[in-house]
1. Could you tell me which structure in P, Q was used to calculate relative contact order in percent (Cα under 8 Å, 6 or more apart) as 42?
2. Looking at structures P, Q, which one was FRET efficiency 1/(1 + (r/R0)^6) of positions 53 and 69 (r between Cβ atoms, R0 = 30 Å, to 0.05) calculated from, given that it came out as 0.95?
3. Among the shown structures P, Q, from which was the value 3.6 of distance in nm of label points 7 Å out along Cα→Cβ at positions 37 and 93 calculated?
4. Determine which structure produced the value 87 for volume of the Cα convex hull per residue in Å³, calculated from the coordinates; the candidates are P, Q.
5. Can you tell which of P, Q yields -11500 when helix-only ellipticity at 222 nm (-39500 (n - 2.57) for each DSSP H run of 4 or more, over all residues; to 500) is derived from it?
6. Could you figure out which one of P, Q the value 1.00 for FRET efficiency 1/(1 + (r/R0)^6) of positions 13 and 101 (r between Cβ atoms, R0 = 35 Å, to 0.05) was computed from?
7. Of the structures labelled P, Q, one was used to calculate Cα extents along the principal axes in Å, for residues 5-60 alone, giving 33, 23, 13. Name it.
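Every number here is computed from the coordinates shown, using simple stated rules; none is lab data. It should be emphasised that the depicted structure is a prediction, and the values quoted were computed from it without experimental measurement. Cβ atoms are built from the backbone, for glycine too; each structure is taken alone.
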Structure P
């Protein structure tokens, strides 16, 4: 069962609106409801709409990590770091660098 925020966002999507912000918001809401797999799908759509959306790359990494996809999370954060640095979003780049280091320490294989 989905919460009211997810329901509203899904209705907006069903009405024909489909953009990076809506997909980011939907992914964020689903992640808060502990549905990381579905959240990742919407966050992937967000970065397809806007490949320069560093916050979406950061959240996509979290969703993938939460769905036990360490390799996917690392890839998302690497891309996000590149995007954030190009945009001058240094704080987001630093945060994703920390997340990438943490996941690398937990990993038993190469990321």
Structure Q
């Protein structure tokens, strides 16, 4: 599994689609994105195991910026971070994309151009 993470609107989907030469249809078939939004609905271990079956998993980093005052929002933010850690552990390749620039954190580049 390739796990892509990074800030909101950082170019995560565009980068991996381009790197792997995937059409929108092919990308939609093998990838799942915005996985941090699934946190409130599931057991994290079960969710991480199910997501790890996909070829590409994309999560937006939620831990930066101002800490929410609302306790439920803080809990969801923490759980989203824990989910990302679980996915990174299970992934063969982990890439952080910021400002459209990829940074390899684990594994090998998913294409020959890097």
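1. Q
2. Matching structure: P.
3. This value belongs to structure P.
4. It was calculated from structure P.
5. Derived from Q, not from the others.
6. Here the read-out was taken from Q.
7. Among P, Q, the structure yielding 33, 23, 13 for Cα extents along the principal axes in Å, for residues 5-60 alone is Q.
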